[in-house]
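Please treat every number below as a calculation from the coordinates, not as lab data. Everything quoted here is computed from the prediction, not taken from an experiment. Cβ atoms are built from the backbone, for glycine too; each structure is taken alone.
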Structure 1
Amino acid sequence: MPILDTDLMIGYLRKVPKAVELINRFKHDGIDLKTTILNVGELYKGAYLSMKVSENKNKIEEFLKNFNILNLTFVDIKQYAQISADLRKKGEKIGDLDELIASIVITHNEILFTRNIRHYERIPQITLQNWETSETQ
């Protein structure tokens, strides 16, 4: 099952055709829409940085009504610690939020739909799908 990364959700909210098509296909096929609490935070951060805070917050709240939002658990934190330590040892840190998102995706044995493949592919345990090109990694 897919977990949607922030870039895909932003694409949908901005009416990017590929993003709209993919999310609408998931809905049509009865596939649960999932994201992480961290991706939700990134969406709201964008809203608060925008010129139309209230309007963008409302769009996000309406959009997220269709989502199962995965929270961060103790198991996820342990996975994050391992990912983060491994990346740091290799000098390939990708940032705490993305490492935390990856940990949730891995512990739930899901696929992260993102276009940020080069960033996440540094984590060997994660399964990725490029939503722009439909390539699985």
Structure 2
Amino acid sequence: MPSVAVIGASNSPGKFGNKAVRAYRRQGWTVFPVNPREAATREAATREAATIEGLKVYPTIEDIPQRVDRVALYVPPEVGVTLLPAIARKGPGELFVNPGAESDALLDMADKLGLNFIQACAIVDIGERP
């Protein structure tokens, strides 16, 4: 079963970071939601692990305990560009840079880091409709 890290995962059903988590799960992927704010806020308030759609939320991609096949990026480009070195260290097979997450600087850095990036909607790629 393929795996995906959804960076910018959200508990808000209307946000694409949540739609992606649900879409990948429906398609049988192993999903790792990544969102430092969701993780910190929930854990501070309840002392329990944060979850999105019933899945443990990881503060960073580096906290995921295994390699992932794909990373789906759902954060603004100025945030995404700071995450690229950690994404590259994780060694995903591909990085989906979703609409709104792209910038020339982000794409240039992804290329320099040797990431196999695809500038497209990851949800559509797996046969779902956002």
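When helix-only ellipticity at 222 nm (-39500 (n - 2.57) for each DSSP H run of 4 or more, over all residues; to 500) is calculated, the result is -11000; to which of the structures 1, 2 does this value belong? Can you show the working numbers first?
Numbers: 1: -17000; 2: -11000.
Computing helix-only ellipticity at 222 nm (-39500 (n - 2.57) for each DSSP H run of 4 or more, over all residues; to 500) on every structure in 1, 2 gives -11000 only for 2.
Taking distance in nm of label points 7 Å out along Cα→Cβ at positions 83 and 99 from the coordinates of each of 1, 2, which one would give 1.9? It traces back to 2. Quick check on the output: 1.17 is Cα Rg over 2.2 N^0.38 Å, for residues 11-66 alone, derived from one of 1, 2. Which one produced it? Only structure 1 yields this read-out. With respect to distance in nm of label points 7 Å out along Cα→Cβ at positions 3 and 75, the largest value across structures 1, 2 is given by 2.
Ranked by FRET efficiency 1/(1 + (r/R0)^6) of positions 19 and 115 (r between Cβ atoms, R0 = 25 Å, to 0.05), structures 1, 2 are led by 1, which has the greatest value.
Here FRET efficiency 1/(1 + (r/R0)^6) of positions 35 and 107 (r between Cβ atoms, R0 = 25 Å, to 0.05) is compared for structures 1, 2. The highest value is that of 1. Comparison across structures 1, 2 (criterion: relative contact order in percent (Cα under 8 Å, 6 or more apart)) gives the highest value for 1. Could you figure out which one of 1, 2 the value 0.94 for Rg/Rh (Cα atoms, Kirkwood Rh) was computed from? The read-out comes from structure 2.
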